[in-house]
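No value in this document is a laboratory result; all are computed from the given coordinates. Fair warning: this is a prediction, and the values are worked out from it, not measured in the lab. Cβ atoms are built from the backbone, for glycine too; each structure is taken alone.
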Structure P
């Protein structure tokens, strides 16, 4: 079976070092991506202000507490975006192993006794007034490594010992550390990232099939080992059956979406954010958006994301350097999986996984990491032939 992703001719094969397109840097940025990012980010800031005010007043005595912090995160994200957009790719491509080891170290720190558990999980490293969530940066580090591996090992990618075991072992190690936190949703995201990178890289279908089968069997085993996890995974099938327990969050999310109707209740008029729906400014902010702006507002946001991913697709397919294409593809997958999984969760199509909506949900680590992805894609747009 032909791999459409690899049919276009490239400027080199080995790609362990920069190709000639890496230092060329003569093209223009794709300003569409930048403008769409600003629009979505602006919508996100408005929704954080609307969704977090009541909780912020109770938590910090200042209804603008989370909004002001998100503004600071957005400013920091803007700096990292332009840093990523302007960084020479020769420098970027020397980071695949340092980034992997740094990510591994950060995940080990989260499991250490010095990091407190929040809501029963150890996913954040406190750094004074802010907290770092390493998982958001692990995704970028994994993409840099997998893009390097898939491009440099194209002649070995269809072999099992040298083309399959290394990337699966690295991803599996990260997933194991995430499960120890525990963070089952993030482990699923990393597994999905590996899956799509293997599809793009040309890994044999039989290896992918057996790996997916083993992953599903492992997921089932973990679920059986924890009855509460089984209830949570199945609650999305009928959240109203266990309304006061495992189905509560999703049921409140569906009530918010349903009450939004076509035009919504109006910005700031959400009733579910009145301590009914948990995580209103983070994982379930799209539920509040749907309640306040209705079908029209939610469709507009989805259209903006569709435009963003279309521009990303053009950048990916416009690369003539194999490593460039794999890296740009992986960054696009990070953004796409975040948006799709978050919407699937808030609409009850998938079990709750704690995945924030890119550029909209409150959170410094998520926003900065997303802006890095956007910045790197802008970097690649300079060498796109489309």
Structure Q
């Protein structure tokens, strides 16, 4: 594959490729996908640049979107627009630029999750959902979705608009390969590994769609009925604008007397993240909306058994390598956790199945092959 694309360097008509996102943030799943695309295209000797209105990433170099039309100056050039929030500038650019246009759709969280908690978030999500019809009506050359769930959503909208789209699933690039190689954070290992407690892990930013209240409720049942020597580790960033959501969680933690058994880490380094996976016995997620859910494949890569609520993209990502339930019953989840952790064969089997699924579908090398195959028609 690389030799073929490398040979294209001899062709003066080799297209330039711009990757566009409204913002890039260190450690963000969409941003990691942007960086992964950039690295793949650069490695295959394309002239590729990244454009964003706001960026806090140290790599790669990021240009302002106002410069994108000067860079993409031929009809054969390619714009790859990562869509996850409403952005008027991005939609205008997508509608008016005179080159090949590819959308990478990451899904948009429904605004109802944020209403009454944070109007800023609700407004952005509302705009993002509203623009989806225009995204489809833009009739781009290709729509990439990072899960089958996302692609089905785009296809559903296209039917509403009486329009056919060309679409394909390309899983997102990520930093999990690096997670495998780096050293673990010893301070996290020392704090949580050798005190005899069962550690149940959830990774994901503190946001209403992530289902933390259901998660804590299920843990409360497990902790009270099955194993009081247990702990819930919640790893993920905390936006001060969502402080009302965290207060709701804290009230329930206090009401259930779980203050000493639920631990928030906040945003952590890659080394610390690896340590949290290493110290944990099981990954449990009860999120109500996911466009893909990278922590699931992190868990699979670390051979950690998974119990999940089967909402949105979660069943597509997890496949048969975890235990998926279609109802948010805390007793069902608590009993499942207890069964898995009491039976080493079941725990080992789930972990092994997850690792095999990760190796087959989700490594960055696998994602690269799928991505380049999708682009081949434009090169």
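With distance in nm of label points 7 Å out along Cα→Cβ at positions 201 and 297 coming out at 1.7, pick the structure among P, Q it was computed from.
This figure was derived from Q.
Matching task: -13000 is the computed value of helix-only ellipticity at 222 nm (-39500 (n - 2.57) for each DSSP H run of 4 or more, over all residues; to 500). Pick the structure from P, Q.
Of the options listed, only Q reproduces it.
For the read-out distance in nm of label points 7 Å out along Cα→Cβ at positions 193 and 209, a value of 3.6 was computed from one structure; give its label from P, Q.
Derived from Q, not from the others.
Which of the displayed structures (P, Q) returns the greatest value of relative contact order in percent (Cα under 8 Å, 6 or more apart) on calculation?
Top value of relative contact order in percent (Cα under 8 Å, 6 or more apart) goes to structure P.
Using FRET efficiency 1/(1 + (r/R0)^6) of positions 97 and 129 (r between Cβ atoms, R0 = 35 Å, to 0.05) as the calculated read-out, with 0.90 as its value, let me know the right label among P, Q.
Source structure: Q.
For structures P, Q, calculate FRET efficiency 1/(1 + (r/R0)^6) of positions 145 and 361 (r between Cβ atoms, R0 = 25 Å, to 0.05) and state which one comes out highest.
Biggest value here belongs to Q.
Suppose mean count of other Cβ atoms within 10 Å over residues 41-48 works out to 20.6; of P, Q, which structure was it derived from?
P
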